[in-house]
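Before anything else, here is the set of structures, which you'll find just below.
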Structure 1
């Protein structure tokens, strides 16, 4: 059996093994026994970190969401203006599923097995709320510097998130012929007009 260096390593071993099992089964139900066999760990090790398989699946989903949020936040950190920060956010979201490994991972972590986990709806809502808060902060910056004169930060963040979420779902479930950059251009044009932003497109910060 694997002997991890510490408790955090042990937890990561279990989570990574769970993802591999889900990937191998295309998101169909896997057992704790299967996961522990893949991790090379004991049942006792599992229950040191997770109360149930549901709590493990939620931890997997949460870890991925936190990585996505950190990636998007990093992409806008150095944006000199609110307009460029929003454009970078839009580009970043629409490029999330452009690489097949990321798209495959998202499919697994939104599979029926994960969605059935107790507490999944609340965890997904928490992620959405975090995304909207980040967007609202960009919009408030734009209100303050005059970039987005029509913006209602909280309400508009929710609507922008909904538009991006729909586009992302389409990419995830049925990849469109349109490239992510083209979708980002189209959505950015709509969003900037709705916010009262002046014409012009800054260079995107995410490739």
Structure 2
């Protein structure tokens, strides 16, 4: 009996708003992540991994992601490529109020590979949702991205946000991996191991002790 993962590639919110719009992705550089998203989609097609595209849509009068606007449109990197299923969402998690869970169950998918935007919002919401549902999850760190925030709680750069969220994801919720390594795993039909809370903390404490 085969133990190869039954993967689907989930392409979250690769929309113009994050490239030329009001929420420009800063880290990793957006052109780098877009190139890796394209490579991941092409590799998925080459190895019969279904591709699910997610598009965040707000009301036509919204300030961002307004239905029918250029900002809400899929970026050409995604729009120019085939996909197996398209989901519209209005909440951060790709599962909330959508048919994603049913589609994955119907197609017997057990491993969800996540690319797109943003690491710290829609991606992590989707990763947590999938993990709690018992799925294996993968997050491609260089095919995703973050932007900086400043509010009453303080300031965090895009790099700090992306790094912190990916480290936390890998400790429990998803195997965090680069696009090259993910493509190699897909080609080989191999699973990718995530870390653990205990091991992650032990390694961090050892760093301080040293």
Structure 3
């Protein structure tokens, strides 16, 4: 199987994002978005997803971190879509439940070729910001990834009172579910779909 990698650059009037992704990794790479907490979340995504991930973002942080977070999600999704190619031989589905102290998040995803996001429990998140990251932006990141990568993504905050813990549990659950879904299934010789395609 060819190496599953992708490099994407996307520049708008709000952000300039450069991202490289490899699906066979161990968390290598550097993440620099100008938003410290978001960098930490991307570190978790790389480590728990077993990804090679380099991210460099220059964004209009004077207006807040919304554009930086959402646009990074778009580019990560585009890179994931490209790296997966025709989806041949993958497990396709992934699910993970991750506790973090009092918080717990659940993620189920299908590399279906059909973008859809269902979130639950995000109303548990307190209003506020941690190191430049507004808690509500977590939902925007996941929606952007699912849309650009054409994933069916269900993600839920099932328990928690600490915003940091709840967001971190979400990123870890997403990473673990993604890791399972993109893994190569040794018993699957083709595309895991009766349609014969997962790209449309």
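A short reminder: the numbers here are calculations on the coordinates, not readings from a lab. Computed from a predicted structure; not experimentally measured. Cβ atoms are built from the backbone, for glycine too; each structure is taken alone.
One of 1, 2, 3 was used to compute P(r) over Cα pairs in 10 Å bins from 0, in percent, and the answer was 9, 35, 38, 15, 4, 0. Which one was it?
2
Determine which structure produced the value 0.4 for distance in nm of label points 7 Å out along Cα→Cβ at positions 25 and 113, calculated from the coordinates; the candidates are 1, 2, 3.
Derived from 1, not from the others.
Given a value of 7.5 for mean projected area of the Cα convex hull in nm², for residues 73-184 alone, point me to the structure among 1, 2, 3 it was derived from.
Of the options listed, only 1 reproduces it.
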